[in-house]
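A.B. asks: Next up: the structures, one after another.
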Structure P
Amino acid sequence: MTAIHPPLSPSQLAAESEPLHICLLGYRSHPHVGGQGIYLYHLSRALVDLGHEVDVISGPPYPELDSRVGLIKLPSLDLYAHPNPHRALRWHHLKSYTDVFEWWSKMSGGFAEPYTFGRRLVNYFRRHGCRYHLVHDNQSLCYGLLQLQRQGIPLVATVHHPITRDRDLALAAAPSRSHRWLVRRWYSFLHMQARVVRELRHIVTVSETSRTDIAQAFGRPLEAVAVIPNGVDTRVFKPLPDVERRPWRLITTASSDQPLKGLASLLQALAELRQSWPQLHLRVIGQLKPGGETEKQLQQLNLGETVSFVSGLSQQQLVEEYAKASIAVVPSLYEGFGLPAAEAMACGLPLVCSDGGALPEVTAQGALSFRAGDVADLTRALKQLLEQPVLAEQLAKAGLARVEALFSWDGVARQWVDYYRRELLASRESAPELANAHS
């Protein structure tokens, strides 16, 4: 058990060499899916590389972490991994309001994991005390954060993008009134997130686009949101010259049946392009949901043998998939940052990328852009790269150079440490409640 840190003196706060003890939070942190566990892995490792001590407190699924990073597990019912969630509740769970609420919410179509993670988090700190200089939340945005803030714990939250975008796109794609009701029910946690974003003293996001969207969606002043970008592990995500590229293979990262990721547009473009290039193949990093909309579309477009899906990859396996492909595609309708775009550029792949959300910020001249959701424009961009190998090579070099210059995790972690010292620790005695500024 680590000793509780006393308050830092002004001289300690100013000393850049003073190691910090940092607690990172993730309500669910799958190591390969969704990005949250990936973010925690890289940020925690980069902070440890800089000489700081880091623990991660996470609900299941738990992250894979560097051996130097501590993992504190906050078990939940983990209903999304349960073979029969209706029968997950046991008699001993009835003693816990948190467990009962989590189960009831799942059974009624809601998503309570961020809220219940916050309750468990507060209980954990109540039992063990806070032995950290600061706490950094990764978009759980739970009510529990406000309780910890009221206790005087220096705290910041990363908001990658407002989930209101996901909700709105899901509502637009819903086929019926009952389906729209289910979408609204599942996204009901947004009421909590909106309040927490307004009331936390310190909010950081990953792009200027997300900064603007957070201000609009949650009513937080624009000047009260800082920007620190995501990073790419350039030690892992890099060109593999010894791996032979397959000249007609496209690659994309897209969760199946999530309209936000734009996979439907890419499949339509692929069907059009195969009339001229029948040898084209699409590799999707993600799972195909049996009986879902993507599977139906594959059948309608006769692409069953042309598109393959793979999931559960290690980082090295993902890099090898990039190395085998000839063109990467990011067709998302919206991204708060767009990590798959940065990873593809880091692997030296020519990139075709939509202009959804922050993607133009990330890619700049390192990608060939098209209008998000515009199948004809996507088809045009892909055709251009297929016909112009010299342009494809130029894009690949430009993208790689951009990632190496701007998005290494070492540089991102240094920005975070500077923010921790300047905004959280140095101002913790005098920081006013943001909520009061709104009244």
Structure Q
Amino acid sequence: MRSMRLAAAIALFSFSLHAADPITAVRFNKLWDGSRVVDGALVIIQNGRIQSVAGGNPAAPPGATIIDWSHYYGLPGLIDVHTHMTYYWDREPGTRPLGQNRMAAITVFLAQENARRTLEAGVTTVRDLGSSEYTDIAMRDLINRGAMIGPRMFVCGYGLSVPPRPQRPGAPVNLSPGSADSPDEVVKAVRRQVNAGADVIKMYGSVGGFDNVNTTQTFTYEEMKSAVDTAHFLGKKIAIHSYGPEGARDAVRAGTDSLEHAIDIDDATLALMVKQGTYYVPTIDHNRYYVDARGEYQFAAGAETRLNAYIERNFETARRAYKAGVKFAMGSDAVYTMFGQNTGELAWFVKAGMTPEQALKTATVNAADLLGKSADLGSASPGHFADLIAVEGDPLADIAVAIGKVRAVMKGGAVVVAPK
């Protein structure tokens, strides 16, 4: 009996503490919560999570802090499932983005600018798919403890890659913690990333990147299967990078959770993606960025032609994948000076046949599902983190509103970008 009274007292005390927590009320002209539109929305927030959403411009609870975004259209915070947040370039004269050498601690500090620009684009969560010296884990942890302002980060540590060829016979090769060249070595590399603190596994299943649009497969099917099985055994999802169709086919057969970049995916592989629920993250817009930035990057002659040809094939593959019923998630592949342009991919999705609402789902409910975080992210509904953005205009009528007219951002109930 005494223990029952004690338990009741503890429960009452906990309830009293919860009831005393500050309440925030956010007003929107309209709110798309991930599935429906709420007119005259009032979002009630407590402890960083949404407690309720009501339409019709209701009164706010007594004592609530009111944030008046009633001139704006509200959306859930957007999710970018393919970034490289610690790729930072200071644009010092005489330097190029690739190859700047600095201490890892300095890189993490400077990368705060990438984080700020990402938030300003309305992106409150990212899946970061590759860094060096575990700077992504450091950045994630600093953001989580409140020592750095930035989006929520789900990180991979080192991406798995085949060892580089020696420059000459017998020359030493510098291996990264992600290097592997057999199914057994892949198992070890996956475990190294998980033991270091990775949230997700990344595998480079082909060459390709920056101005290199080569589609040559690197890892075998057996090696990909080893990575997928080990990641899943350890409770982690895996993203496999493949620029070409052969690597895409083997990645999907192996059971990857998401396929990054691939072009010319054959119909049988698209059908298998539909059957398995594999997400396609085409990252079409990142090559547009490389075309625009080719002068700063000092790409060799002919890069623009190669990149534009790849964009055409990438877009056509996305169009076919959408028509086949493949699930999409929005990924920018943002690096260096692309941060702030994270959501440009949405325009390509609409061009490929999606409605603006379907495109928005790739950056909200779909992306949250890919992360395994549907209960926390991707929806502006009760129980979810209070990640909200305010845009000027109607994003369900014009996707450009969500891309270029973000006016305010809230993450976990705190305003991180205020209206100007």
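Readers should treat all values here as calculations from the given coordinates under stated rules, not as data from a laboratory. From a predicted model like this one, the values you see are computed outputs, not experimental measurements. Cβ atoms are built from the backbone, for glycine too; each structure is taken alone.
A.B. asks: If we compute mean count of other Cβ atoms within 10 Å over residues 141-148 for structures P, Q, which one ends up with the highest value?
C.D. replies: P
A.B. asks: Taking relative contact order in percent (Cα under 8 Å, 6 or more apart) from the coordinates of each of P, Q, which one would give 14?
C.D. replies: Answer for the origin of the read-out: P.
A.B. asks: With Kirkwood radius over Cα pairs in Å as the yardstick, tell me which of P, Q scores highest.
C.D. replies: Largest calculated value belongs to P.
A.B. asks: Could you figure out which one of P, Q the value 3.7 for distance in nm of label points 7 Å out along Cα→Cβ at positions 213 and 389 was computed from?
C.D. replies: Answer for the origin of the read-out: P.
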